[in-house]
Structure 1
Amino acid sequence: MPPARRVVPDQSANSVITTPELAAKYEALMPLLKGMYEEFQELSKKKPDGTLNKRKLEIVNRLLTEIFSVVDGEPTRAFLDLLDEDDLPQNSDVALILNQSVAAMQSFHSKYYRYTAGRGQHWVVTSE
């Protein structure tokens, strides 16, 4: 298990900041998202046109909904979609959607996670 990342309140007036809750949510969701993406990436190589069943679709959409709550308000959010429950998607469709979500989360991390001399690596968060 990787060491927990530090969450340090930001004290500079001109920094881009997020909340401790969103930083923690990122930490919890990103390994799940990466794992799911890797699974569907493999499935899409073996059976790109294989379709999802309703249960798997619900699981994917539940994770995506949580991801959206982290990146809500970020520019990348406009490019993220849930999978259509009426039209069962193919494995390759799911891999594409998950890849976009991984990229959005990586963008979130790049924006709010920093190295600062004296403090090391940390999330730049509000002090509330």
Structure 2
Amino acid sequence: MATITIRNLPDDVRDRMRIEAARNGRSMEEEARQYLAQGYRPRLTPEEARKKRDRLSAGLTPLPANAKMDGTDAFLATKRIDLLFEEGLIPLAERNAWNTRIDRYEVTLAEVQAFFDKLWPWTAKS
């Protein structure tokens, strides 16, 4: 491992490094090491980035052509329905029916949210 000495480091830079190191639970030396390692990590070429994206995308299941929402919306919709079930506001059979429709992308997040809002007894304070 190499050693480096940095002279004439401005006080404000040292102070920010000390604060950030404390925030991350590291020594200043480790903070500097991490910062330098992150800044000088190998970069992907545009072609390598495209190949990596394609490799990751290949593992994803494509959405049905008639999908009414994407994977992120399906995740959020499932969480809404699960919360209603966990709070005892819908029975297991209804939860399962909603989750089946969500898994098949047959409903929109807006439809699930409207159902959620109708049953959710608590309102946000403004």
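Just so it is clear, none of the values below were taken in a lab; they were calculated from the coordinates. Keep in mind that what you see is a predicted model, and the values were worked out from it rather than measured. Cβ atoms are built from the backbone, for glycine too; each structure is taken alone.
Ranked by mean projected area of the Cα convex hull in nm², which of 1, 2 sits at the highest value?
2
As an exercise: P(r) over Cα pairs in 5 Å bins from 0, in percent, for residues 55-102 alone, calculated from one structure in 1, 2, equals 5, 20, 23, 19, 15, 9, 6, 2, 0. Which structure is it?
So the calculation was done on 2.
For structures 1, 2, calculate relative contact order in percent (Cα under 8 Å, 6 or more apart) and state which one comes out highest.
With respect to relative contact order in percent (Cα under 8 Å, 6 or more apart), the highest-scoring structure among 1, 2 is 1.
Given a value of 15.2 for mean count of other Cβ atoms within 10 Å over residues 39-46, calculated from one of 1, 2, which structure does it belong to?
Traced to structure 1.
FRET efficiency 1/(1 + (r/R0)^6) of positions 23 and 95 (r between Cβ atoms, R0 = 35 Å, to 0.05) computed as 0.30: which structure among 1, 2?
2
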